[in-house]
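Following are the structures in question.
Where a number appears in this text, it was derived from the coordinates with a stated rule and is not lab data. Keep in mind that this is a model prediction, so the values were computed, not measured. Cβ atoms are built from the backbone, for glycine too; each structure is taken alone.
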Structure I
């Protein structure tokens, strides 16, 4: 396959008009290497990498925490249809047996899909978008601070438990890539040190911890922040907290929900200035995403959705009902350059969970996860190969 005449987003985070070459589901460097006979004219369209969402609980009526592999398949189908080609299903704080069931459902689905793909060399094809692929699991809770628990049930929160984390990873088939930890909970520091430098990255979040505790956690190996501004102390000039510690930790990645509800547009602009090149746009979407207003469930709690806002009965914001592509559009509407927004929705999330060798850019050798996007960002077409 050859995608001709598009305005292509490169690894240098700039757009240039050029062609993109694909063979057997991979980007290749030369036209001579591309699959013959298949061409798409992308004149006037942006050509960007498929988006990578590292923090989303569900969509289309399903939630990863349901522990239902078929439901997870439906979530992945929704994501693929909206430009998200790599997806990290994210758990809520739940009883241990339910978390283990959710982890196992992801492993089951990955094995199903591997069996479906085995033994067949898949030629490049043009058609409807394939479902997103699982890039890893994000375990958000139960190692969280009750004071900043957000939509997580307090009675299920607990101290950081390395043995339970390892059991979750085992049940997932080694899919864990990210775990949110409040560094001020019992065992938090020890867990961060144990995971430092490994496959499972530690994200600081849902915490009332002050600057010094958070700075120590980054020094110990944490390298990610869960939904900046939400679930943490606000930035204060004498008590800078997690936000200040993250700003002083140059190697950490910082999630941001640009849905127009969680974070004001002014704060979106401030975040991109404070963390240049380090913002990871996320959706934090829940099962109500893609559905109408109504009453839904999240982590064992009732959630009411009205318009673009999801709330618990006490008014607490409970995840979003916006997919990552629309969050990227909202960031651009807030004044973020298209280059920065695209990078924050593709390259940065892939780097943040250690999968940039496979996805997150249109470099030769990577999966051909490609979006063709209109200049006004109102329409997109996904090209990917599962």
Structure II
């Protein structure tokens, strides 16, 4: 689960992480009132969407010469003008894709004079099973570009969860950023507080870009991106309430309501599979046969008819889907249950694209019988290779 920048900063501030003063705004009037609460004379008006690259982004409705989603304002009138430009309009960045995202929230913060920018992040290193702290002197840039062009400028410190954050980790961060004296002490303290916030919120990532040194030698978090482990949200009811469903893909949101593992992709063959490994193999073999999967969808091992029906309807709600491949290996999951769900969903949504089904396992013959007697144009497949060839052939023929 991701949250907005203003929510991330408010959360980090509770752990003692230094952030500039700022206020969220849902309207132009609120943006102006937010600026009035700040000392000024420089304000920063930021569009709040779940995507990076806001400053370099462009608004669809404002033309190519308009400024992006992060703007400096020196007067209340300029704050008002920026808010009018942003709210309700669609911001397109390198991370949103060409469709962009509508801006419904703003964050008005106090402007600071920046002397130097850094990058600092805390994340889970799955390779080592530890928490990693990543630091770079190249703040304000996309870390992917830094990794590609100047990998020697990225420093990673592994932290053993058994011992936690130690003083030498803080010194390593300060050294990686090239900070001395009081600034080094501030860096050590900030790194420790970020680690504390990471553990305390069950975060999956906390990314600070930039972490800035101001002209008066203060270390300050100017932008923050925080994501949480969704499986841990039952422990954090207060954090779960920060979820902004308008920022999520409607199909992925619907899938989460039915406890389905669904991720929308850019292809044209919809997939419904039980088991993550089998789902990955199914997507691979679709690509091997010349087409691309439209989604990852794992219905899980204990799905019932209603869950399967919901999964099928979610796939069909994607206008990009030109065909569907169902690949089920029935262990805990019974093939007749899958078949009942497929038939119910196909009849309810008036199936209009080719459908290939491969069933194997518990009650497979009963499942095949249900599909065969459904009166629907369902193509049966004997194995995964046969299923992939058939769905690709059916889609090409239909085109």
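For Kirkwood radius over Cα pairs in Å, the calculated result is 20.8, so let me know which of I, II that is. Computing Kirkwood radius over Cα pairs in Å on every structure in I, II gives 20.8 only for I. Given a value of -11000 for helix-only ellipticity at 222 nm (-39500 (n - 2.57) for each DSSP H run of 4 or more, over all residues; to 500), calculated from one of I, II, which structure does it belong to? Here the read-out was taken from II.
0.60 is what came out when FRET efficiency 1/(1 + (r/R0)^6) of positions 3 and 299 (r between Cβ atoms, R0 = 30 Å, to 0.05) was calculated for one structure; which of I, II is it? The value was obtained from structure II. Name the one structure among I, II that distance in nm of label points 7 Å out along Cα→Cβ at positions 163 and 315 of 5.0 was derived from. Corresponding structure: II. When distance in nm of label points 7 Å out along Cα→Cβ at positions 11 and 275 is computed for each of I, II, the one that comes out at 2.4 is I.
For the structures shown (I, II), relative contact order in percent (Cα under 8 Å, 6 or more apart) is largest in I.
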